[in-house]
Structure 1
Amino acid sequence: MRKTILIIALLPAMLSAQTGERQNVWAPLKFFVGAWEGTAASRSGIGTAEREYRFILDGAFLQAESRHVYEASRQSPDGQTHEGLELFSYDRVRETLVMRQFHSEGFVNQYLLDSLSADSTTIVFASEHLENVPPGWRAKEQFEIINSDEFIEFFKLAPPGGEFEVYWETHLKRKDQ
């Protein structure tokens, strides 16, 4: 009975602490909230990109939805459309940001925050698990903030025992609000 009373008494403080924690842990990613458009270049060719970031589930997660449309090329004569869903969360146990990606090609990738520059303009996530990818492959997502309305994202892959190479680059600018 005393434990129940104690929990009820402490609940407002615990919820307030979680709200404050959420605001602090999301600070490096708040920049991305909004709608974006731009260009994409990959091994599949060149194309256009659209993305939208928004907080969901009472601010517990940051969600991004993206669509890249690549022009016809030698590797892809009919062109190619890539869609993705990203969910960012904060793992309180490990005290780090986690990014999970779901790709229209069936890939599911989980990343951990790897590095954050002192000014928060370079954010790097390194793969923790790649689903539907041969063993030993690694991936990185690197975000370079150019100014208040522009950033570049680099998706890098490394084969087993190999070095990272840029697989695609997306240059996005904030849409007019």
Structure 2
Amino acid sequence: MPGPTGHEGSSRRSIEVAPLQSHGSLYGFMLIGRWPDDTVEWAKFLVLAVRMAAVPGLLGASTVFRVREELPEDPQPGAVGLVVAEGSFVGANALRPGQFAEANPPGLIVLHPPKSTLASVPDYEVASGCVFLPGLPHLGLDHRAAWVQADVDGTVTQLVSRGGVDPSGNADTAALALLLAA
């Protein structure tokens, strides 16, 4: 990913993303180098994640992913953390009420495969996703979020990155905020 100014020649370490699979399905992502610093960098990560969700058969249903600072045993050199699948909103692998109550994650992401996405641009079969970075509004730290729609070839048909988000203003942010509050 480019540095904070959008230029490749930045002196900051880059962010590398390695997708993880388990039994042929998208299990998550390993972040290497450093964490995204802001909502724009998280949006860039989300573009890569949504492109993976657009790969036929890799993501069977809309899935919620948790941002984790813990690393697996024997991580790749330079790894800083994981974004791992936690479950879906409904079905056999549905999330449990209060699943995130013990330790609120620094972020939640939902990825929707093409069959679960209403494309913003007709004639494009796209996946979509949302990253929700919860804040502490009573302390002046706003909620932040980004939304992406993209196809498997990399065409981005929608990209929004925003601070000061009211979680109730969007179905994805409302659902993710509810999971954190439950």
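Between structures 1, 2, the greatest calculated value of FRET efficiency 1/(1 + (r/R0)^6) of positions 98 and 122 (r between Cβ atoms, R0 = 30 Å, to 0.05) is seen in 1. Between structures 1, 2, the calculation of percent of Cα pairs over 23 Å apart yields its largest number for 1. Which one of 1, 2 has relative contact order in percent (Cα under 8 Å, 6 or more apart), as calculated from the coordinates, equal to 20? Working through the options, I get structure 2.
Comparing FRET efficiency 1/(1 + (r/R0)^6) of positions 50 and 130 (r between Cβ atoms, R0 = 30 Å, to 0.05) across structures 1, 2, the highest value is found for 2.
A short reminder: the numbers here are calculations on the coordinates, not readings from a lab. Not measured: the values here are computed from a predicted model. Cβ atoms are built from the backbone, for glycine too; each structure is taken alone.
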